[in-house]
Structure 1
Amino acid sequence: MKGLKLDPTTLNAELLTFNTKLVQSCRTLLEIDQVDTWQTPKTEIYRQDKLRLYHCPAQSDNKTATPLLICYALVNRIYMVDLEPQRSLLRRLVEAGHEVYLIDWGYPDAADRYLDLDDYVNDYLDSCVDQVRSHAGCEQVNLLGICQGGTLGLCYTALQPKKINNLITMVTPVDFHTDDNLLAKLSQYVDIDLAVDTYGNIPGEFLNDSYNALLPMRLGVQKNLLMPNQLADRDSALSFLRMEQWIYDSPDQAGEAFREFVQQFFRENRLISGNAMIGDQPVDLQRIDHPVLNIYGTFDHLVPPSASIPLQDCIASSDYQALAIDSGHIGVFVSGKSQHQVAPAIDRWLRARD
């Protein structure tokens, strides 16, 4: 570049420092035998096909009356809510006195090629809600839907309003056609029918590459250059590796469900227009008159605030509250700041309506 001057002495010193950090990183990695995640105690109470339903008992005598069911996205693994003890939404919730249940969607294989949204919402999710109601001995559950799981949770609550007490959506897309929704724009240029007909199930690696392509410098070059700092010692290395394990632990997506979700929501924006269909049932968000807490990240590049905020105008609830967290999509769960904000806010909000 014209005008750019490199001082050889400074450059040599920086290269030596970087090389020293690389050597230390290798030593740190050699000391790590296992990357452990999902450390909060849990018990499997139900299974159906690939799905597993877990119960995490409250760790406080000051328990809430209504259990909380967490529905995560299909495209990633549920243990993001329990990445490590010091960065665990799940742990904060059970410590606050909530009986928490979690849906683990598992890993779809060729036998799941023709599962559709009707199967996921009206069969799997409904079965989990009923199992929680039976296990906890209650008529209704509180539902926390995260990302795509929040969209599924909205559909379910509209279809089965009597089974839900309070609804929480977190980094959940509602309006898929906002100007800054990069995933929605990307979906317009992908031949979804060809992809599903070719692959059957959509490979998780395909989706990971798509996510990384949205922020190539930050998620590629910058992350790799800063990696030696992350691997400087065992504790920071484990935190880094736990996140990396989660990022690349991406299940394949059942072909028909993926096709439906992209077509109805990303391409046709049916959720906000009131034309979404789950099986042969229309999804009318105006049937949601429950208390709703909508949590979003102000710097979220996957589900921008503009995609989440319109929820208030789509539902009939007179008890709606939005909570903005100054973080990105994943930071809502794992950032240090969110550990002192998100779970306490959920706890206060639920107790006020318990």
Structure 2
Amino acid sequence: MNTEFVEALNALEKERGISKDVLILAIEAALTSAYKRNYGATANVRAQIDPRSGEFRIFASKTVAEEVENPINEISLADAKQVNMLYEVGDVLEEEVKAKEFSRIAAQTAKQVVVQRIREAERGVIYEEYVEKENEVLTAIVQRVEKGNVYVELGKTDGILTPNEMIPGETYENNDRIKVYVLEVRKDSKGPQVLVSRTHPGLVKRLFELEVPEIQTGVVQIKSIAREAGFRTKVAVHSTDMQVDPVGACVGQRGARVERIVNELHNEKIDIIEWDSDSAVYIAKALSPAKVLMVYINEEEKAAKVIVPDTQLSLAIGKEGQNARLAAKLTGWKIDIKSQSQAEEAMDAFYHEDHEDHEYQEEIESEA
């Protein structure tokens, strides 16, 4: 090994992001493995590489014995005395082994170990890089669709988009560029496995953070998100500055900001509402675009009864209950929606029932 070897190590460190120290340890392990392959697996050896010159040395440790039974791990007292007269039986002597004594098979073993260790180190570097990107949004390039899964390129590694994490009705073609949310990064024997999503509410949150400077600075906060991917999303926002309209900041001039997000999500509808510390007001806003007449809340059960105009009932509930369902997810409250006429009928029924009970009680008392 020489300066060319050191230059190669430096190039690997720069290109693949693998520490030079890690590479040297890998090569030392390879040389140790090669020696054992050549001289016996029980040999007690170590390899040492000079990181500056690239020169390497291999040392074999042997125990000084009166009679040698295992020449791989033992050396006679007489031979040890030739090295140093101070050696006694039971001492451990370390002697250098010349690399030229290695066989061709041993050298091949060393090469395989080096390649394997470099791959392991590279996978470790990639894993550490991508595990830090969990819960973040990355731009991915579709590579292929196989057995229902979509495999995407994320830069230094690939990601997997499973059917459960795909937006309903969305199709993917090779070389399509899409935004994905990193769900989880797992260690695998073939390298890090990155699971990504297009349906997670976190994708919407991160897209707003990318598009809205006021969210990046913390002036506007996303309080809650409720999403049914491919159909509708509700986002509750709040401003820490009275001069900044949180909804307007997210919508952008002429709707430009939210439009870019909608386009990325293939025309998924997005309702942006202003969060409110008053639960009744918050629930009323969450049912947008429907107008609300009254909200009655039960703090203990965290349940709310909402009254809307007759003409707004279907809008408040939404198609197949979607609007009401998303409002409940967004606020964390159970929501029961009634039209004005339904509420009045219920009140009338309650009044008549209570009135009849009162008259019956008076009749019983008069008979008594």
- prompt: Once percent of Cα pairs over 29 Å apart is calculated for every structure in 1, 2, which label goes with the largest value?
  reply: 2
- request: Could you tell me which structure in 1, 2 was used to calculate helix-only ellipticity at 222 nm (-39500 (n - 2.57) for each DSSP H run of 4 or more, over all residues; to 500) as -13000?
  value: 2
task: Identify which of structures 1, 2 gives the largest calculated value of distance in nm of label points 7 Å out along Cα→Cβ at positions 246 and 334.
output: 2
task: Of the structures 1, 2, report the one carrying the highest value of relative contact order in percent (Cα under 8 Å, 6 or more apart).
output: 1
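Bear in mind these aren't lab numbers, they're just calculated from the coordinates by the rules spelled out. Since we're looking at a predicted model, the values are computed, not measured. Cβ atoms are built from the backbone, for glycine too; each structure is taken alone.
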